[in-house]
Structure P
Amino acid sequence: MKRHEAGFHRPVLAAEAAELLVAAPQGVYVDATLGGGGHARQILARLGTAGRLVGMDRDPEALEACRELRHDPRVTLAHGRFGALRTVLEHLGIGPVQGILVDLGMSSHQVDRPERGFSFLHDGPLDMRMDPRERTSAADLVNRLDERELARILREYGEEPRARRVAAAIVRARKRGAIRTTGQLARVVEEALGRRGGRHPATRTFQALRIAVNRELEELDALLRDLPGLLVPGGRVVAIAYHSLEDRRVKRAFRDAEPRCRCPAQALRCACGRPGWLRVLTRKAVRPSREEVAANPRARSARLRAAERLPYAHPGQGGHP
């Protein structure tokens with residue numbers, strides 16, 4: 001196993017993602033969630049000498065872990081949120097690209113380091129910021145938000161059915177003293193919900209707070225909204241999601257962008273307002289193989305979806321988007 005995969009992150013569905021993404025080996029591609037660089041290396045292996053890869057991440061540690069990629073003249077590394085990809089590309093002087101990959105999962109490097117505060121498996125500061133330079137941490141949310149807003153976050157982002165009970169327990173606990181560590185929060189949730197089965201009762205709470213701290217769903221919505229202007233005709237997007245909140249957004253965005261025009265065949269342009277701009281390449285989400293899940297259990301929930309920007313308004317019509 002390569003150092004970057006063992007020490008930072010093992011990429012999920014790496015070969016499948018690169019195969020679906022790279023249709024023009026001399027094109028410009030973006031890995032918008034660089035992580036340990038595993039997906040980026042798969043993409044580079046498929047690019048020609050004139051191809052180019054922009055490797056981007058909001059976590060400075062990810063960029064540092066991939067610093068050796070800078071030795072490849074085809075690679076540009078950039079710090080930034082994938083929801084701000086349009087701004088990052090504009091800053092680099094890059095127009096629409098041939099492909100964009102976004103892996104929406106957590107890096108093993110982030111989860112396994114107690115000081116990053118993402119996991120209840122290790123006691124550490126209650127942080128959860130993917131970019132440590134951001135102002136708001138999970139401790140800020142836990143100790144400052146009122147009970148109603150906490151319950152909303154747990155219900156919407158963690159799909160926690162007993163969100164109100166957990167929120168009330170958090171508010172009671174913080175009256176005795178601020179909740180500052182992952183261990184403290186995990187104990188509060190466990191005392192409120194008890195143990196049922198093998199899944200830790202704080203799992204949904206930690207997911208919800210991480211999503212809220214990093215505005216993950218807002219970032220995804222921004223990227224999906226900007227896609228038409230980020231891809232050249234024939235350009236592709238590949239998204240790997242790990243829970244239903246993200247996967248539903250990707251699936252719905254791809255479906256809604258497909259052509260549904262009902263104009264007469266002789267029409268030169270769509271007048272019904274539903275010309276579409278995208279073709280879905282994966283009718284069913286691509287899942288990891290049994291072998292990959294056995295080697296990397298964190299891959300088990302991954303779902304990959306891919307789509308391609310149409311070169312025209314919709315099939316059979318002469319209009320352009």
Structure Q
Amino acid sequence: MNSLRRTLRTLAPALALLAISPASRPADLQLPREGWVSWQVPAVDGAPAWCCFSSWRNGKGTPAACKLDGGPDGYSLGSHDKTTDSVRVYARLAAGKVDTLQALAASCPVQTDTPIQDVANVTAEDSARWLTAQVKQSGNDAVAKRPIAESALAALAMHRGDVARDALAGFTRDSRAETRKWSVFWLAMLRGNEGADLVSPVMFNDPEPQVRKDAAFAMSQSKAPRVTADLIRLGNTDKSGEVRGQAWFGLALSEAVEAEAAIIAALKKDADDDVREQAIFALSQLPDERATRALIKVAEDRSLSRDHRKKAVFWLSQSESAEAQAYLEKVLTRAAAN
């Protein structure tokens with residue numbers, strides 16, 4: 001018995017380490033105190049091929065190397081619907097602290113003022129743990145001029161695996177509203193159905209109306225099947241008029257086939273005039289022909305107030321649609337005859 005007790009005492013530290021979940025192990029990347037470092041890991045399915053472009057013509061960019069140290073022609077992200085199966089993390093350290101951070105497609109060329117030290121054998125899990133630690137740090141990105149946490153959350157969302165997903169899910173409950181905002185944005189943008197499943201509770205339950213509003217916009221960018229029903233429910237139930245208005249705007253952006261009917265129903269029944277105006281604006285954001293038909297329907301609906309019908313005519317006047325212009329000509333002719 002004494003021998004067994006001595007054995008258990010010897011094994012106790014090792015057993016304790018085994019009890020720590022992979023997501024909770026500390027990030028232990030061995031990085032230098034100064035200069036650029038970089039490592040490559042697998043990307044989440046469908047990850048955008050983020051890179052830089054020097055000029056734009058007809059909606060298409062000319063690829064260019066990303067100048068990670070910034071300057072007048074520093075980096076600007078774009079993917080043009082291309083995807084990547086691997087992501088490369090770039091970090092610049094000063095006195096042992098990260099002062100700028102960027103994630104790009106592994107194939108994206110970069111330029112830096114000083115050499116980049118490649119860090120070998122970094123797993124997606126270890127990289128995700130390290131990024132999680134950066135999200136918790138204070139301080140601004142010296143190049144992007146935004147909190148380092150925002151850059152770290154974007155990079156984290158690009159990482160394949162449960163460690164990155166679970167970390168992002170945890171940040172949707174962070175005490176800092178800005179952290180919750182950016183975690184739901186990147187979950188919805190980059191992590192498909194599971195991302196939408198994690199954003200939905202935030203959209204309905206976060207105590208801050210601004211975070212719920214941001215979550216509604218993020219959800220509108222997702223292709224998950226639940227998006228339409230969730231946005232309609234939010235538009236009909238949230239106690240904040242700003243959030244309800246954002247839900248209708250997001251529904252229009254999602255181009256869901258149910259959008260017109262749901263938004264026009266809200267226009268007729270919502271008691272908040274600001275929400276009704278936002279609903280009319282949302283209709284103007286539908287694809288061209290759908291927007292025109294929906295706005296004409298509002299303009300012709302005499303059960304609505306004169307002001308709201310006039311607002312629909314205003315948004316029709318901003319359209320280049322031939323159908324919209326023909327309708328406006330008819331309205332002007334009718335007005336002149338009276």
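Every number in this text was worked out from the coordinates using simple rules, so none of it is lab data. Small disclaimer: the values here were computed from a predicted structure and weren't measured. Cβ atoms are built from the backbone, for glycine too; each structure is taken alone.
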Next item on the list: Work out distance in nm of label points 7 Å out along Cα→Cβ at positions 147 and 219 for each of structures P, Q, then name the structure with the largest result.
Entry: P
Note to self: To test your reading of the models, identify which of P, Q gives -17000 for helix-only ellipticity at 222 nm (-39500 (n - 2.57) for each DSSP H run of 4 or more, over all residues; to 500) when calculated.
What the structure shows: Q
Next item on the list: Assuming 4.5 is distance in nm of label points 7 Å out along Cα→Cβ at positions 51 and 299 as calculated from a single structure, say which of P, Q it is.
Entry: Q
Next item on the list: Work out the source of 4.7 here, i.e. which of P, Q gives that when distance in nm of label points 7 Å out along Cα→Cβ at positions 155 and 283 is computed.
Entry: Q
Item checked: For Cα extents along the principal axes in Å computed as 101, 55, 30, the structure of P, Q it came from -> Q
Checklist line | Source structure (of P, Q) for relative contact order in percent (Cα under 8 Å, 6 or more apart), computed value 11 | finding: Q
Next item on the list: Have a look at P, Q and say which one yields 0.30 for FRET efficiency 1/(1 + (r/R0)^6) of positions 99 and 251 (r between Cβ atoms, R0 = 35 Å, to 0.05), as calculated.
Entry: Q
Check: Just checking, which of P, Q has the largest value of distance in nm of label points 7 Å out along Cα→Cβ at positions 259 and 291?
Finding: P
